[in-house]
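Readers should treat all values here as calculations from the given coordinates under stated rules, not as data from a laboratory. Because the structure is predicted, anything quoted here is derived from the model rather than measured. Cβ atoms are built from the backbone, for glycine too; each structure is taken alone.
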Structure P
Amino acid sequence: MELYGCSQCVFDEETYEEFEERYTGFLSDFYLQLKQELPESFLKLTFHKKRREDSMTFYESDSFACYENGSKSFVIQIDPECESIIVIGHNLHHEWGRLWSKDPYTDALQSIRIILNQ
């Protein structure tokens, strides 16, 4: 299955707890905030990490989460190196970062709410 627009990348599923142990970078507590504000959506997330043996060198430290519920779906990508968060949904691609967004948490959560309310 192609995830996140990278047909050559290989991803492994991980639990939320594995994510918490592995990821300590930018917005490391974003999913916790999502869990508090949109608990039903959080429960439908599957978490992924890029396989290290993959020949592609990008995305290695990033966090990915997929939401699928009937016709509604989106992907969250958190990149600790670029310090950005990306929310991708049907006809939607938003990216926020520490350097160009006042509040990436609020902006990303707002995009998720827009997708869920479409």
Structure Q
Amino acid sequence: MSIDENKELIRKFNRDMNSRDTKIVDKYYSTRAIDHAGCDDREGLKKALKKFFKIYPETMFNIEEMIAERDLVAVRTTVDVADKRGNGKSLSTIEIYRIDDEQIIEHWGYGTPFF
């Protein structure tokens, strides 16, 4: 894929994350994916997202900046969340994705603790 296609894949992934449906992980992440942000793999990421969306049923992922080179895409993301009581806050993350065969194959993420 081209750099622009890799960037578009990550834009779509972040947009679809706003649906709060963990099944999108299967669409965007390879079965061979490795998550270096503490989730280990695709199944671990889905479990973490289920927990996250249960705590924060109102969630909006917004890409603020995006840089891409070769098969890597880096994004600075703001995640606006609200818990069940409506208490909101804004979280910040830096994410790096490696793309292979039109899917995310590797992910690193750092930022404001979600929990």
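Numbers for the structure displayed
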quantity	calculated
Origin of the derived value 19 (relative contact order in percent (Cα under 8 Å, 6 or more apart); candidates P, Q)	P
Winner on distance in nm of label points 7 Å out along Cα→Cβ at positions 73 and 97 once structures P, Q are ranked, highest first	P
Rg and Dmax of the Cα atoms in Å from the coordinates reads 13.5, 43; which among P, Q	Q
